[in-house]
Every structure is written in C-alpha cells, then in structure tokens.
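FYI, it's all coordinate maths here, none of it is from the lab. Not measured: the values here are computed from a predicted model. Cβ atoms are built from the backbone, for glycine too; each structure is taken alone.
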Structure I
Amino acid sequence: MANIVNGTGSTLKFSKLAPRLLEGFFYLETQEQEKLLNQTTITTNFNTNTATVAFNFQVEPSITPEGKIVHIAVNYLGNSVFVPGEGSQIKGEYLIQNIFEMITLFKILSNDPTKNPNNINALAANYNYDNNTLSGTVEFQLNVDKQSDGTVKVSAKEYFL
C-alpha cells in the first residue's frame with residue numbers, strides 16, 4: 001500500500017494515496033462550488049463502483065538557480081480553509097498544490113512495477129507549456145459501504161503496494 005504520513009491537524013484524513021487523492025478532489029470540488037468555479041468534475045458510477053475525476057488547473061514553471069525545473073500549482077481558490085498537517089509527507093501548502101503533489105506521486109508509483117505490479121494506468125495527464133495548464137483524468141475503483149446509521153461511506157481503493 002502507498003502509505004502517506006498524515007500530518008497532525010491535516011484537513012485530509014486518509015493515509016493511503018488513492019483514497020487521499022480522491023478525498024482531496026472531493027474537498028476541492030466543494031471549495032470550487034462555494035466560489036462558483038468549475039475546474040474539476042467528479043463522475044461516479046455505482047453500477048461499476050468507479051469514480052472518474054477530470055481536472056484542469058494552472059501550473060507555473062520556473063527554473064531554480066541550480067538549474068532544476070520546478071512546477072507549482074497556482075492557488076485559484078483564494079483563502080480556502082486547508083491545512084496540510086504538521087509533519088505531513090505531502091507538503092503542498094494550498095489544497096491545489098497538495099493535490100498536484102499527490103497526482104505526481106500517483107504517476108510515479110504507476111510507472112514503478114514494484115509498486116504497481118498489475119500495471120494499472122488510472123491517471124492520464126498532460127501539461128500544456130503554451131498556456132501552463134495541467135489537465136487530465138483519474139479513475140478510481142470505489143469501496144461503497146453502508147454504515148450502521150444508514151449513511152453510505154465512499155472511498156477509493158488503493159492501487160499501489
């Protein structure tokens with residue numbers, strides 16, 4: 001499992017990568033709704049227990065004095081409430097930066113046969129250097145569980161070892 005060190009006080013609670021990424025997208029979707037933005041779309045299908053997230057956001061490239069290329073997701077949510085958590089493995093200060101970091105880790109693990117022995121390719125992303133946007137889709141397999149109080153809990157299944 002792709003364990004994530006969850007920082008103290010983190011807004012996101014899951015400690016596995018795929019569930020945490022989906023949780024981040026759900027939280028992003030609620031923040032976008034409050035601000036009347038629509039850069040993320042989540043489509044669920046409970047017949048197949050899948051969720052597909054389509055995303056599109058600005059990423060600013062830069063080059064450090066050492067010559068390293070760095071990409072940082074642009075915070076388009078303004079002062080949204082998000083805490084990465086003290087000591088968290090995923091360091092992005094703003095929600096969109098945190099998600100961008102998880103997307104990057106998701107792709108790295110997808111390409112590692114020791115972490116992804118079933119060769120699942122659930123993330124497709126493209127970076128457009130002309131307009132500095134990252135767009136793509138992630139497909140999640142879902143756990144759908146009815147709770148004892150009648151509510152339904154939906155979370156992503158973990159893909160990685």
Structure II
Amino acid sequence: MKSYTTIFVIALLAGCSAHSNTDSNNIIEQLATKGQPYFEHLVATSQYESLLGKIESGDEHSIRAASVLSQYADASKSQSLKYALSRALPKNPEPVMTLIPEYFSVSDICTVPYIEESIDIELRHIRDSIAALKNAQASSPAYIECIDIYKNIESKVSS
C-alpha cells in the first residue's frame with residue numbers, strides 16, 4: 001500500500017504546473033527511493049521544518065506531499081505535520097481536505113494548531129478556517145464535520 005501511495009503522489013506531483021515547487025518534488029522522489037533513512041536526513045538537516053513552512057503557507061504541492069511524509073513521521077513529527085496542515089487550512093482548504101480520511105482524520109486537521117498563543121490568534125484561526133471551508137469549491141461530509149468541530153471549539157474558547 002505504501003509503495004502504491006508513493007507512486008500515486010509522485011505521478012500527481014509530476015503532473016503539477018511548471019510553477020510547482022521542485023524541492024518538494026525532489027523530496028518526494030527521494031523518499032520513494034530511500035524511505036525512512038532519507039526522512040531522518042530531512043529532519044536532521046532542517047529540511048523537514050522548511051517543508052512544514054511551505055505546507056503552512058498553503059502551497060498545494062507541499063500539502064499533497066504530506067501524504068508521503070506521514071508514512072515516515074514519528075509521533076512528534078506527525079503532530080508537527082498535522083499542525084502545519086491545520087494552519088494551511090484557511091489558506092488552501094481543498095488540498096488539505098483531500099488528505100482526509102485516507103491519511104488523516106478530520107480531528108487531526110480541524111483543530112487549533114497552537115500551544116501557547118493568545119485567544120485572539122486561536123479565534124482568528126478558527127474563524128478563518130470556517131470561512132475558508134464554507135467558501136471552498138469542493139465539499140464533502142468532512143467539510144461539514146470540520147466546520148462543526150471548529151464551531152464547537154469556538155464556543156468553548158469564547159466563553
């Protein structure tokens with residue numbers, strides 16, 4: 001299953017526009033051929049953190065790479081990846097939501113991805129995520145579930 005997923009993601013990334021991020025392409029190709037040792041190299045050289053930054057920015061190409069990254073991430077790196085995807089949600093919800101349910105659960109992504117931030121920042125994330133999901137071109141039961149999760153969190157944070 002892991003190799004089919006990797007091949008699918010490589011084919012998907014290869015078909016992206018010329019403006020796509022070649023660094024992400026290279027990382028996915030290297031992961032496909034070298035596996036866990038290459039993932040550990042990414043972490044050791046801070047390339048993993050750089051890729052998380054690209055995911056957080058809403059870069060579709062990097063968001064789609066999360067499906068492969070998730071196969072190699074330990075608990076700590078997996079949590080960082082989920083938080084990066086949650087931060088990407090208000091910027092580019094469609095590619096993030098396509099990762100549900102195959103790679104991540106709704107609750108993995110539809111969360112407040114901050115540990116020690118102000119209530120204002122948390123509420124902004126919640127409201128921006130809800131707005132992005134409501135305005136998204138695509139829709140599925142996961143979108144509705146995600147909106148419901150955020151509304152529930154918002155009511156708890158606001159009170």
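Quick look at the numbers
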item: Which of I, II yields 28 [relative contact order in percent (Cα under 8 Å, 6 or more apart), calculated]; result: I
item: Of the structures I, II, the one that 0.15 was derived from, the read-out being FRET efficiency 1/(1 + (r/R0)^6) of positions 81 and 121 (r between Cβ atoms, R0 = 25 Å, to 0.05); result: I
item: Structure with the greatest value (metric distance in nm of label points 7 Å out along Cα→Cβ at positions 49 and 73, set I, II); result: I
item: For distance in nm of label points 7 Å out along Cα→Cβ at positions 105 and 137 computed as 2.5, the structure of I, II it came from; result: I
item: Winner on distance in nm of label points 7 Å out along Cα→Cβ at positions 65 and 89 once structures I, II are ranked, highest first; result: I
item: helix-only ellipticity at 222 nm (-39500 (n - 2.57) for each DSSP H run of 4 or more, over all residues; to 500) from the coordinates reads -7000; which among I, II; result: I
item: Structures I, II, by distance in nm of label points 7 Å out along Cα→Cβ at positions 41 and 57: label with the highest value; result: II
item: Answer label among I, II for the case where distance in nm of label points 7 Å out along Cα→Cβ at positions 97 and 129, calculated from the coordinates, equals 2.5; result: I
item: Label whose coordinates, when Kirkwood radius over Cα pairs in Å is calculated, return 16.0 (choices I, II); result: II
